[in-house]
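*Asks:* Right after this note come the structures.
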Structure 1
Amino acid sequence: MEFWHTFYDYFLLAMLLLSIVVFAILQFITPAYGMTFNNRWGLSVNSRLGWIIMELPVFLLMTALYIVSLHYKIKPFNIVTCIIFLLFQAHYIERTFVFPSLMRSTSKMPISIISIGIVFNSCNAFMQGCWLFFFCPANAYPISWLYSPQFIIGVILFVAGMTINIHSDEIIRKLRKNKNDTNYYIPHGGLFKHISSANYFGEILEWVGFAILCWSAAGWIFVFWTLANIVPRSTAVYQRYTQFFGKEFTELKRCKIFPFIY
């Protein structure tokens, strides 16, 4: 067990360093999906199918790690880690099953992007699941953790972020009249009043909340990954809106992802 604990620590360090590398790369390369789709990333499939395939592994692997931990009595049942687990899975139930089912467009997603997403999601499930179900100290999450400042603040931010994310996706989705409509429109309402990527801001807020309520290195490394991926993405989306709509968009004077900041 000591070997695996050491391996896990080095794995966390590697993931942290890799997030910095990814952030640097994404300053020059824009992944081709959604508004930034192009055919240069190879063979593509329907985005609805792509999202399901990409997000499903983290849901399944996280579940498997929890079951293995309970079955082999690696950790006794803990109501706090169970609640944290359910919050984490709630996000991926929405992203894996609900979000794709509501998509109206017939857009494409490159298989290369899906593959990268599968690898990262699997690594993230390993980070979060191993901490919660295998390696966290026995006294890390006593029942009193449920009314600790970290847990209360974290849950509030997590729920607020998830709500913003879902609501913003709904605003974007309703801009299109039907599944045959492939045009892009400027979203209005909610946090779109202040930023062009309100859905991404919600996701960042969500995972900051998760990191706080877990108070773990794994949780914060996931935040770094979220920022490394989403902040450059928000810049690309802002540029695409500017390209599509020109002054109609720029005169709105929206920030890219953080209200009143960036």
Structure 2
Amino acid sequence: MKIVVIGGSGLIGSRLVSNLRERGHEVLSASPRSGVNAVTGEGLSPALTDADVVVDVSNSPSFADQAVLEFFQSSTRNLLAAEERAGVKHHVALSVIGNDRLPDSGYMRAKVAQEKLITAAQIPYTIVRATQFFEFVEAIAGSGTIGDEIHLPPALMQPIAAVDVSAALTDVAVAKPVNGIIEIAGPEAITMDELIRRFLKFKPDTRRVVTDTKAQYFGTAVDNKSLVPGGNSPRIGSVRLEQWLAGSTR
């Protein structure tokens, strides 16, 4: 089976490419670095020739509201059009749990727009919505830092390791399309403030986490239902926070 991974040189994509090759598939890692740019359409047609499956794990270089919307809309439109011409049988896209519950977030609105384009197209698809990655805990801490304090809300999260995300995507890529959404999450539900406390303790980092019900998540208010699976029998990863912190599964 020929599988094209859009964003194949990134955090998730590089692991996914390796996993699929280990299973014996013909895999093309596609990114601007390799001459394939889904935003402009450059290199898409030759890359998708004879492809059976396309997995899109690309991400916007800018998280500014308009820029991220334009990225996901342009890249997804170009991908779907090229896939239709090439006769691709399965489009897989990595998305975010909670995107439809956080309309005040420009990034989440962009992911909703991406999903709408996929579901409206004629190509069989599977959308994989993931919770936040462990690999972004430093960014979460930074987003709430005020001096020597980190102000974060006590909102539930269920973070997942990149290795578990790539493993789930590997299984989805070689399976039949579900023409729907699959959710994946980590094995432990934890509040955002406690997640960062445990992260800082391990580093160690002397900043103090302040539980602040008015604090936001990258500029967006969240509650206990915003960032956790929505009850669709999610696939649960195996890597716990302490394992990831210890570095044995990175």
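A short reminder: the numbers here are calculations on the coordinates, not readings from a lab. Please read these numbers as outputs of a predicted model, since none were measured by experiment. Cβ atoms are built from the backbone, for glycine too; each structure is taken alone.
*Asks:* I have 3.5 for distance in nm of label points 7 Å out along Cα→Cβ at positions 153 and 177, calculated from one of the structures 1, 2. Which structure is it?
*Replies:* Only structure 2 yields this read-out.
*Asks:* Name the one structure among 1, 2 that relative contact order in percent (Cα under 8 Å, 6 or more apart) of 24 was derived from.
*Replies:* Among 1, 2, the structure yielding 24 for relative contact order in percent (Cα under 8 Å, 6 or more apart) is 1.
*Asks:* Still on this structure, I have one more. Using the calculated result -11000 for helix-only ellipticity at 222 nm (-39500 (n - 2.57) for each DSSP H run of 4 or more, over all residues; to 500), pick out the matching structure from 1, 2.
*Replies:* 2
*Asks:* The value 5.1 for distance in nm of label points 7 Å out along Cα→Cβ at positions 41 and 193 was derived from one model only; which of 1, 2 is it?
*Replies:* Details: 1: 3.3; 2: 5.1.
Corresponding structure: 2.
*Asks:* For structures 1, 2, calculate mean projected area of the Cα convex hull in nm² and state which one comes out highest.
*Replies:* Ranking 1, 2 on mean projected area of the Cα convex hull in nm², first place is 1.
*Asks:* From 1, 2, which structure was distance in nm of label points 7 Å out along Cα→Cβ at positions 17 and 217 = 3.1 calculated on?
*Replies:* Values: 1: 1.3; 2: 3.1.
Derived from 2, not from the others.
*Asks:* Which structure, out of 1, 2, was Cα extents along the principal axes in Å, for residues 1-80 alone derived from, given a value of 49, 29, 23? It would help to have the intermediate numbers written out before the result.
*Replies:* Numbers: 1: 49, 29, 23; 2: 40, 24, 18.
It was calculated from structure 1.
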